[in-house]
Structure I
Amino acid sequence: MALKMYDLCGKDKSRRFSPFCWRIKMALAHKGLETEFIPWRFTEKETISQTNQGLVPVLIDGDRWLHDSWNIALYLDQQYPQSPLMDDEQAKALTQFARYWVDSQLAGIILKIVINDIPGKLDEEDAEYFITSREQRFGQSLEVFAGDSEKNLKQLNTTLLPARLTLKKQLFLCGDHPAYADYVLFSVFQWARCVSTTPLLDDPQDNIYLWRERMLNLYDGLARQAPAA
């Protein structure tokens, strides 16, 4: 029986843009696991109420409902050990570091760059929810939160230096082949690609640009085929 996963979508159900969902979509493809992806919107929280929280991804495996992308990734390696996302405890620890780096340093910068593009990709109810909830969270309007785009892009470029240096030496963060740390970093680029026309990377000779192209081509172009802004 195929797995099922609730996957954040926009007004157009084919636009799937959650970075956390993309991590798991790439992880499932990595393991070759057949999965039904169920489109889900911000205001449809009752459909995942069994998890006692309101965020996706939510993975359903038989009678198990799992949430939180990191916990799902660990579950997949435990339950489906073929093609591991993290080979051992050392790999898991290093991937944990990569996850914290991406989520604490990169995601916030990219959010500022793309946030004003997101409401236009949502239906009316979700757009209202998104704007209201984010402005309450930030204590200011989306426009003020976004700040100066050029400054944000410069900060992003500086923050990417560790990955850029790593990818100068190898094809993927995890070496010759991609693994979960690659999917974590890639997820924030794919998020931006799906909601915004602002280019985060514009130099075709840049190591991260080339790496992102390789990531887009993985699994028969799974990510490349997703609707972009």
Structure II
Amino acid sequence: MLSRFEHDGSRAVLATAWQCRGLNSPNDVVVAADGAIYFTDPHYGRAGPPHGIARPRCLDFQGVFRVVPGEEPELLADDFRAPNGLAFSPDGSLLYVVDTLRMHVRVFAVQPGGGITGGRVLFAQQEAELDLAEILAWIDEHGTPAHGLPDGLKMDEADNVWVTGTEGIWVVSPGGERLGIVATPEHAANLVFGGPDGRTLYVCATHSVYRMPTLVRGA
């Protein structure tokens, strides 16, 4: 289910199904300048502990959707193994989406009507794909993945991609070049820019939340 909490504390349900079939488990959300909501829908929440409750899946794919409040969700892409974090470029013309189990980030062109085209791989953290069952088994035994995974993703004002991964936060140029890694003491899962000037990076890690100053402002 995709829902929104209003200022008065009430909750508005935005999406529960696509073509009368229940969504998997909406994971990450980003809002376009026109108010449309884009979200990823992996099946983590249906795969069992530690992420959710094991139950049948209604969709035979894991996709990226767009929804305008009050309307039915629109399927934008269905060729992911595990769609996760997503973010728009500063000008809104590109949409970046993480595919966690494939260990890469893809980039799409946003069309005037809100659809997306393309989907080339911008960069990969490693070439081999991962197996979700093995990851869940490791988490169940050890409490944390054996290595960091691409998960949360944000953009900075210079169009660079900041994404969690092996060793910490990867910083990647618009051309797909790895500019560096911000090492974190624990495996990072998500991140966001904040602070009065947008130059503070907040990171959600395995057991902690970290903050650090940056030289660049978030998008």
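11 is what came out when relative contact order in percent (Cα under 8 Å, 6 or more apart) was calculated for one structure; which of I, II is it?
Values: I: 25; II: 11.
So the calculation was done on II.
If mean count of other Cβ atoms within 10 Å over residues 40-47 computes to 16.0, which of I, II did it come from?
Values: I: 16.0; II: 21.5.
It must be structure I, since only it matches.
Which one of I, II has mean count of other Cβ atoms within 10 Å over residues 16-23, as calculated from the coordinates, equal to 24.9?
Numbers: I: 24.9; II: 13.6.
Matching structure: I.
Kindly point out which one of I, II the value 16.8 was derived from, the read-out being mean count of other Cβ atoms within 10 Å over residues 104-111. Before the final figure, lay out the partial values.
Values: I: 16.8; II: 19.4.
Checking each candidate, the match is I.
Starting from the value -1500: which structure in I, II was helix-only ellipticity at 222 nm (-39500 (n - 2.57) for each DSSP H run of 4 or more, over all residues; to 500) calculated from? Spell out each step's value before the answer.
Values: I: -15500; II: -1500.
Among I, II, the structure yielding -1500 for helix-only ellipticity at 222 nm (-39500 (n - 2.57) for each DSSP H run of 4 or more, over all residues; to 500) is II.
Of structures I, II, which gives 45, 43, 39 when Cα extents along the principal axes in Å is computed from the coordinates? Show your work: numbers first, answer last.
Values: I: 45, 44, 29; II: 45, 43, 39.
Derived from II, not from the others.
Read-outs throughout are calculated quantities, based only on the coordinates presented, and are distinct from any laboratory measurement. The structure displayed is predicted, hence computed values, not measured ones. Cβ atoms are built from the backbone, for glycine too; each structure is taken alone.
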